[in-house]
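What follows is calculated from the coordinates using simple rules that are stated; it is not laboratory data. All values derive from a computational prediction rather than experimental measurement. Cβ atoms are built from the backbone, for glycine too; each structure is taken alone.
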Structure 1
């Protein structure tokens, strides 16, 4: 009988299931995510938001960057708590406006 391998360590517990994103349906597809990124870039200074298939990347002037998969993560990264409601409305309006343009 062989001894257990000490280099493997303890197995990690499974990751928790993420909470459903209430705005996820409104931001499906790259055109809608791009429209959301343009809306954030137009309003928030000092950040560069770019869209990709599964979310956004946010680059800051300091060189820091963040990877965001949901709208809540994006808003947490770029907006102060008191500005989140207005920015959420702006982003969702831009995404809804791009729906017909494909």
Structure 2
């Protein structure tokens, strides 16, 4: 049981790191925060936006949820639900990244 929990936490952290690297790279290149509302003008920009949001989506969700709680005083339930969704999203991203790293190792 403890081993399964540790593997889950490890994969969530791997997904979180992948999202953090992706979001930081996006901010370095564009000097803007990633957003679900962004409208790229080129096909390359659209493909890049999809890749950024696939891995960085949990961080964008959590940023929006925390801002909504602090600024708009949304209920805590929304923050909890967003945290659960983001952790599952990070888990699946972590599984994907760990699988890729296992293929190249």
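Any idea which of 1, 2 comes out highest on distance in nm of label points 7 Å out along Cα→Cβ at positions 39 and 87? Show your work: numbers first, answer last.
Working: 1: 1.3; 2: 3.7.
Across 1, 2, distance in nm of label points 7 Å out along Cα→Cβ at positions 39 and 87 peaks for 2.
With relative contact order in percent (Cα under 8 Å, 6 or more apart) computed per structure, which member of 1, 2 shows the largest figure? All intermediate terms of the calculation are to be shown ahead of the outcome.
Values: 1: 27; 2: 43.
Comparing 1, 2 by relative contact order in percent (Cα under 8 Å, 6 or more apart), the maximum is at 2.
Where does the value -30000 come from, among 1, 2, when helix-only ellipticity at 222 nm (-39500 (n - 2.57) for each DSSP H run of 4 or more, over all residues; to 500) is the thing being computed?
2
Using FRET efficiency 1/(1 + (r/R0)^6) of positions 7 and 31 (r between Cβ atoms, R0 = 35 Å, to 0.05) as the calculated read-out, with 0.15 as its value, let me know the right label among 1, 2.
Details: 1: 0.15; 2: 0.40.
Attributed to the structure labelled 1.
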